[in-house]
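Pasting the structures here.
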Structure P
Amino acid sequence: MKRRRKRGSSVAVIDIGSNSVRLVVYETLTRSLLPLFNEKTLCGLGREVQSTGLLPPDAVARALTSLRRFHALCKVMQVGRIYAIATAACRDASNGPDFIAKAERICGVKIEILSGPREAHLSALGVVSGVHEPDGIVGDLGGGSLELIDVRRNSVRGGVTLPLGGLALQDLAHKSLKRAERIVRNKLSDVSQLKAGNGRTFYAVGGTWRALARIHIIQSGYPLQVMHGYSIPAPDALDFARRLRRLAAANMLADIEVVADARRPLLTYAALVLEYIIRVAKPTTIVFSTYGVREGLLHEKLPESERAKDGLICAAEALNQLLSRSARHAHELIDWTDRFMRVIKLRESEEERRLRHAACLLSDIGWRVHPDHRGEQTLSLITNGNFGAITHEGRAFVALSVFYRYAGLREENEPPPIIQDMVSPATLERAQLLGAALRVAHLISAARPGVLPATHFRNRSNELMLVFEHRMGDLVADRVGSRFKQLARLIGRSGSIVRR
């Protein structure tokens, strides 16, 4: 008798959107989601819904073909649980129910057709899961609709849905940009959710807005190619949106190779919506989020105790468990640097403290790399890491701290200036100080647990002492002393090693 194969712990979301149909498979349902597989097909289900009330037959056929592949992939990958959702096009089209029935037979799961408020709520939860303590307005621009909702830390409220998705707007305006502008102006002028965004952040969610961000990153020469958390001051974003509209009017968007062919015609409409959102909401900053409805759906399914955890620390902990020589040592390192900061009386904000803890958790992930390249390799891994709940400046700080832990502070081993320039001079000094402390700690302990708790910091006048308990006294050596003296010099003190 054949034994049935055990289902895996992975979880998948099939997202049937108005423009794209997508499958994302995540390693497991956890606070810090890690995508194992991500594929989309631009089907254009919503391109005629506003004018005809129907999903186009060719788009339906293309979507069903993609769903058959997605179902087969889930079988091959032995996905443990599959969730399926559908958005504006399927809920608005008169033939939507027939399409959903066919799709459910193919996928073998119930498909939740999200209402507008439900879609807005899940988009906001996605931002909550991927942005540390967000405060502002979430705007999710899909092919068929725009969802706007207020978010303050973990609190989500007041969602609204408008037919301003790229395909819907193009359809309503009969591909006339002047008509589209009138529609956008009329729809957005009195939206209370937008007016609550004055002086706050606007979180842009959705593939077409991400395409705008990708263009801005390339044109501005920005050093990171990480989309999530990319931010633009609102005045700059407004100028950029207007410039894109001028390029569209001159038929100069066709050669933008970084954007998929099927999405390029929608760039102008996305820029138009963003322009009016900025004009009405008057936010200070536009932040682009790759976390949206799918991540919000899974975040909602976590126990409350898991949702309350810090997403960055959870992501760093996962990498620590996977790549470090000793996961326990990283936690001792957190305590060791906590004690160091208290003794030297260096004040930290809560954000600075969580970034330091993340750096401790990531401080040994490069040990398998050749010693000559550990600094640069870990710098790249952290700055480009697939995790959220951290700003780009925060990424740079953590990456620089771990870089200095491996490469030291010698001038010939300086990290790339473009990464240094992402942080303020004061933050760079903190990264150097933390990197120097990590170098001392790892040299003392060889990344083994049980050692650092037997060392203690003491102050004596202008001298910083590192005291070794008797049982660890043989670990003291000239190299340890020289590194500790270098650390002490960074805070303007002399340093000494003491055996107790």
Structure Q
Amino acid sequence: MMNRTPLILALLLMPMIAYSTDAPPGAALIWTSNDPLIVRARELVIAGQFSEAEALLRQPPAGQASPAVAESLETIRRIRQDYALTPADIVKKLQPSVRDLTATDVERWTKSRELQSRIIDGQVAYFRREPSNLFRFCPDAIGRRITPPSASSEPALIDHLTKVIAEANRTGKAEVMPIAHRVRYTLTIPANTPGAKAGSLVRAWLPYPQEYRQQSDVKLISAGPGKPIVADNGSPHRTLYFESTIQDPAKPATFEAVYSYVSHAYYPTLDDAKAQPLPAEFDPQYLAERSPHIRFSPQLKQTAAEIIGSETNPLAKARKLFHWVDANIAYHAEEEYGIIPAISEHAIKDRRGDCGVQGTLYITLCRAAGVPARWQSGWETRPNGDHNMHDWSEVYVAPWGWLPVDPSYGVKKSDDSAVRDFYFGHQDSYRMIVNLDYGQPLHPAKQSLRSEPTDFQRGEVEVDGRNLYFNEYDYDFSFTQNSGER
């Protein structure tokens, strides 16, 4: 086998394209501030010394009420909430799901990292979404599982992909198999919400679909209370913005929108031999670092160099990186993004992540390898009626332009190579594109730290300038579909 060490070293020594960018970081100030007080608090949090960090941030004198201090304290609170389960709690939670469970099992799975936890002030604290990850990574727990896993939606999806490919080949069109979606989205602030009073101003942002290539015919059917402000098409986060005054805090306050759109599958014909060099005038921001989440660390640069090897074709490079993420970054239920200091570094270190984490790592690897890449996200609406929030990526390769890549859906299990690699450069019909970037200001701008500083899918809300975190309001996404393939 050829020794690649000299080539890898050469790639690492090449000047990396890392133009400065004014793009917002998409992260709370605790992860980005250079203030010595915040830097020290950040070090304490990473070391698990939460109480000491909180005491430091609350000490007088000046600066105690600064945005950075407030955001740091709020982020610590959010981490505590995501890891709120004690060892006794996790045993009690797992007992209905795992046969003959013991505390010794929990201790063993904790040490092996099959059960997600962290140390907070010297105590083990467990991730609130367990046993989601335990049943992904622990063969012992999987073998003793009492509760059956939910039925897979994969067969219906594979059937759809097969039809998309056949229709694109038959017609010669890139946009095929349209699905008409009608969505009802509601955001509800419960009665007697702390801090809410008669006369309180409520501001709410709800997700709204983009008009973007294969997604079209967006129509707002109804909305209330009042008439919302619709963010311009092409906004980084497309929103419906509402303002309302609370009349009676003992009653819930609900914001609702009903809208429709049509989503086609996108299946351009790709051929490595037709790939072209990047135009000289191409916007360099899509090749740049964007700390803290997109950063070309030494480990990441070396990984990118090892993956692409001597490959120079941009389409082939992007494909190699797609295959590497699929093979090496396992999917798991993720923490809230706002409590992750640096998403791509988290992914490459832990070799785990959900769709947004896998997608961010893929974007970072592509940029480090000289392939422009960017974020896209919204909702997935599976052919079997399932739905969920979802993030994916795009890469730019001439002459096709921006191509969708979904590292989370990854390489599919199929005897057909076109189906296997469908999610490299193609997209299914079951999406709602809301975001064309991450971490950008909402329209109009929010006064407080967002519940999700990075993504925007569940909506955002504040009362009298105070953010309501995800556990302080309810949201619901429901939809109907109509297509010619059924």
Structure R
Amino acid sequence: MIGKTYSATIVGYDGTLVEIECDIKKGLPSFSVVGLADKAVGEARERVRSAIINSGFQFPAKRVTINMAPADITKDGTHFDLPIAIAILQTSGQLLPSATNGTLFAGELGLNGKLRSIRGALAITETAKKAGLKTVALPVKNAKQAALLSKINIVGFTTLTDAVLHLTGENIVKNTILSNDDIEQRNDTEIDIDLADIKGQETAKRALVIAAAGHHNILFSGPPGAGKTMLAKALAGLLPALTKREIFEVTKVRSLTNSTDKVMTKRPFRAPHHTASHISMIGGGSRPSPGEISLAHHGVLFLDELPEYPRQTLEALRQPMEDKKVQISRSAGKSSYPANFMLVATKNPCPCGFFGDPTKECICSQTQILNYEKRISGPLLDRIDMVVNVSRVPQKELLADEKPNKNTKNSAYYREKITQARDKQQQRQKSPNAALSSKKITTLANLTDSARKLLDSAAEKLELSARSYFKVLKVARTIADLNDSANITESEISEALQYRQQ
């Protein structure tokens, strides 16, 4: 008899169903795994053998062969331990063949039979659901994470023994159900930097609110110590809470990188250092995994001192910024990951940082300044919706004792306004304004005649590209949403034009 169980292998963002067949024949004792298995799967032989024996079951002293189909796809990961063990127990008569019907197994086994958490639990669970399987059996630490996917039974086990007793009906383990407490949203007290704590910079703060309301990419330019990094970090407290679908996608991406068992309820805020490698930023590698731009999915990618990043890495951001996903092609195959991030970047105006500063003299030559500016290409700048110049706050304002002012608005106040604006966009076009196509924004702009004339005149004088033209329109639409205005007027167009790179 040939035993059979199901598992899944992760290919990029998604998974592929894997059928695990077990054949036990008479002959010299051996244990072989075939079907294009990687080293981690090959090493499963020793883990599975010890786990079965140490759990009180019998490992057949015969010729054991495991085949993983389809054989033309690489099987990667330690989560194949559990399905291989179940297939052996099934084929050796210690489990009934019907006990595993409609179930996908995934889990790493310790030598003592304990189940360890795995990476990609959500991708594996989603694969099972698409294949029409009714149940997913996996380590208990991954159960709540997998339960984010509805309409499929999730059973979490602590040991191999628990799994076998459940399958034989001797000790049934209840399905894991995700409660509201497991996906509880963040509190205002969890905000690291409140907008009300930033001295001055009213224009920059206004721009930050607009960017958050429309999911627009933004670049802060100014001298060292002006507060650019602080402004960028304050963005985390302005973004609205994740929707249930976004929680699923963010958790799924995060689980592909490690064996985390957490449900991600906060919007990601990724701040990779400028020395980060190209692959760590974009994704890929010999063992494909998401990069920083994918880990920032539905959140923020913060690049401090943008010109210091390698030119190759910056240019690689152009396509994901437009398509909201990254396609990685290698000789071994292709992988695709989501990358719907909001880019927040900072830069100095020159290498020394004080070009144009009214109080400190710049020591850079004109050639140095031009070369520094050239580190950021025109096409990349064209994809940044808003560019804001940030000046240093006078020291007397920094040291001044501020009295409580009822007109001072904190991050919680602005987040409510931003959430309302996002809700309008969701009802109107099912996406943030920044994601609108040129055709859609033209239809939804509702420009007044005077606003249209101003935009056309400015586009001609400033020599705006077609992309810049529509980005001004998108930013203006966001400003109108914040102002609770159905139409875009001259004032919204004028403010949006202030944020374009000249």
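Every number in this text was worked out from the coordinates using simple rules, so none of it is lab data. If you're wondering where the values come from, they're calculated on a predicted model, not measured in any experiment. Cβ atoms are built from the backbone, for glycine too; each structure is taken alone.
One table, with the values for the structure above:
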{"item": "Label whose coordinates, when Cα Rg over 2.2 N^0.38 Å is calculated, return 1.10 (choices P, Q, R)", "result": "P"}
{"item": "Read-out distance in nm of label points 7 Å out along Cα→Cβ at positions 171 and 203, computed value 4.3, structure in P, Q, R", "result": "Q"}
{"item": "Among P, Q, R, structure where helix-only ellipticity at 222 nm (-39500 (n - 2.57) for each DSSP H run of 4 or more, over all residues; to 500) as derived comes to -10500", "result": "R"}
{"item": "Winner on mean count of other Cβ atoms within 10 Å over residues 99-106 once structures P, Q, R are ranked, highest first", "result": "R"}
{"item": "Among P, Q, R, structure where log10 I(q)/I(0) by the Debye sum over Cα atoms at q = 0.11, 0.21 Å⁻¹, for residues 123-234 alone as derived comes to -0.83, -1.14", "result": "Q"}
